[in-house]
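What follows is a set of structures to go through.
Derivation of every value follows stated rules applied to the coordinates shown; laboratory data play no part. Quick caveat: nothing in here was measured; it's all calculated off a predicted structure. Cβ atoms are built from the backbone, for glycine too; each structure is taken alone.
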Structure P
Amino acid sequence: MSYEELENEIDQSFVAVRYNVEIEGPAIKPDEDPDVVNILPTDEPYRAIALAVLYEDRDASLTNVKKALDEGVSPIDVINNGLMKGMDAVSLLYTKGFYFLPDLMLAGDGMMEGVKECEQVLGHKSETKGTVVSFVAEGDPHDIGKNLVVMFLRANGYEAIDMGRDVPTADVVEAVKEHKPIFMTGTALMTTTMTVFPKVVKALQKEGLEVPAIGCGGGAVRRDFVESFPMSVYGVEAYHAPKLADAIVKDKKTWKGLRKEYSDIVGEFVSEYS
C-alpha cells in the first residue's frame, strides 16, 4: 500500500484525539487549579497583578503594578498581596509538575520587574526576611540550579546575593563577612566540583566564621557526601530553599535541625530523607 493510500485509510480526526482524554478530563486554565484558587487574591488590583505573574506576562505585570501604584495602592501591599501571591501559585504548579523551568524563569522575571517598580516608589529596597548568599562551586560553569534557588528565595521574600558561577572559595568567605547571611546555598553539577563544599566549610572555620546552614545541592551531590562535613544540609529541590530559610528565621533551626527534620520542614515526603 502506498503512503497516499494509507493516509486515506486513516481517520485523521481520531489520530488527533488523546487516548486518555476521558480520564484526564478537559484542560483547565492555571488559575482554575483548585489549589491555585486558594492562593490567588480575589480583590483588585491584586488579582490582576497575580494573574499577570501566573501567566508569565512580564509587560502586563509591570503595567498592572504601575496602575496600582498610580492609584495610591501601597507598594508593600502590591508586593505581598499581588506579586508574591502570583509567584506562590507558579511555585505550586511547578511542584505539581504542571509548570516547567521556562515557566518559572518567565514568571520570575515578571515578578521581579514589578518588585523593582515598587522599590522605586518606596525609595529603598523592600523589607526582606533575611539575606542568603548563593554560589556555584569553584570550577563549575553550570548555574541553572543556582538560578532557580535564587528565584525561589527572592519570590519568598529573601534578599538573595547571587554570586554567579565558578566562584572562588575565598570570595565565598568574603561574602559571608560582608553580608552575614542567615543561610547559604551552593550548587555543583560535577563530582569534581562538589568537593569544593567541604573546602568552603574549612575556609569559614579557619576565619572563625559560621552560618546556620549551607544548603548544598546539584546533579552530582548526594546526602551522604554533604553530611560528611559540618555546617551543611543536602538540598534536594530548588524550591525547598526558602522553606529551609524560613525554618532558620522562624524556628531558629541550624544545620543539625534541618538534617533531622527536613521532610517536615519542606512539608512533603522526601525519599532522600526517608
Structure Q
Amino acid sequence: MADTVLYEVTDGLATITLNRPEAMNALNIATKVALLEAVRSAAEDDTVRAVLLTAAGDRAFCVGQDLKEHIGLLAEGSAQVMSTVKEHYNPVVRALTEMPKPVAAGVNGVAAGAGFGLALAADYRVVADTAGFNTSFAGVALTADSGISWTLPRVVGPGRAADLLLFPRTIKAQEAYELGIVNRLVPSAELPAEAEKTARALAEGPTVAYAAIKESLAFGFSHSLSETLEKEDELQGRAGASEDHTIAVRAFVNKETPKYLGR
C-alpha cells in the first residue's frame, strides 16, 4: 500500500488515513489505488468491526481529484482521465457503503468534490469546527461522482442538493451541521481524539445490529413502506439471533455493561 494512505488495525478498529497533507489530500491515481486497497482490506478482515476514515494535516480532509495530475492526463489524451470514476471512485464508495460494518469519517478540514463524496459515504461524520464542504464539480465543468448524487439528496433533500451541485460554494462546518451533513461538530483541536473515540465506540458495540441498521437505512430509501417492513422483519430476526442480543438483554437485566462479541 502506498504511503499516501496509511492503514492500521487496533482492537477491531481499522483506521484509514489519507496522507498527502502537502497536497490537501488530493486524490492522485496512486492514492486512489491505495485507498481502494485499504477499504477492501477493512471490509474483508473479520477482525475489523468498525472503520475510521480520516486524513493527515489540519487544512483538508480531501479536496477530491488531484487536478495537477488530471490536467497532465488531459494534455496526454490519456484514457485514465475519466476511467477513474469506474475504476476507483465507484468501488471505494460501494465498499464503504455496503460493508456490514459501521464507518465513521473524521473530517479535519475541507472536503471537496470526491472528498465530500467520501465523507458522505461514511455512516457517521465527526467534523472539526474549522472544516468545510464543497461539491466543486460544476466549478470544473463536471457532474457529480463518488456517489454524491445519491448520498447528498438523502442527507439534505433534493432541492438543497441541486442548489449545492449547481452553484458550488464552501459550506462552513456550522451550516453543514444545521443541514445534517455533520453528525457531531467538535473543536478542531479535539477532532482526532473525538473521531477515534466515536469509531472505537462503534467497534466495541453490537456490530451485528449496526450492520442491520446500515442495511435497513439503505433499503428504506428506495423501497416502499410495505417492502421496508418486510426487510425490517428479516433483519430483526438476524439481530435477535445474535449472541450480542443475548449479551445485551442479560446485561440489562443484571444492570451490567454489556461486552459485545460482534456475532
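From which structure (P, Q) was distance in nm of label points 7 Å out along Cα→Cβ at positions 142 and 198 calculated, if the value obtained is 2.1? The read-out was computed on structure P. Out of P, Q, which one gives -0.30, -0.36, -0.58, -0.74 for log10 I(q)/I(0) by the Debye sum over Cα atoms at q = 0.10, 0.11, 0.14, 0.16 Å⁻¹, for residues 94-189 alone as computed from the coordinates? Derived from P, not from the others.
Which one of P, Q has Rg and Dmax of the Cα atoms in Å, for residues 150-213 alone, as calculated from the coordinates, equal to 12.0, 34? The value was obtained from structure P. Matching task: 1, 6, 12, 14, 15, 13, 11, 9, 7, 4, 3, 2, 1, 1, 0, 0 is the computed value of P(r) over Cα pairs in 5 Å bins from 0, in percent. Pick the structure from P, Q. Value 1, 6, 12, 14, 15, 13, 11, 9, 7, 4, 3, 2, 1, 1, 0, 0 for P(r) over Cα pairs in 5 Å bins from 0, in percent corresponds to P out of P, Q. Which structure, out of P, Q, was relative contact order in percent (Cα under 8 Å, 6 or more apart) derived from, given a value of 17? Source structure for this number: Q.
For the read-out FRET efficiency 1/(1 + (r/R0)^6) of positions 110 and 182 (r between Cβ atoms, R0 = 30 Å, to 0.05), a value of 1.00 was computed from one structure; give its label from P, Q. Comparing all candidates, it corresponds to Q.
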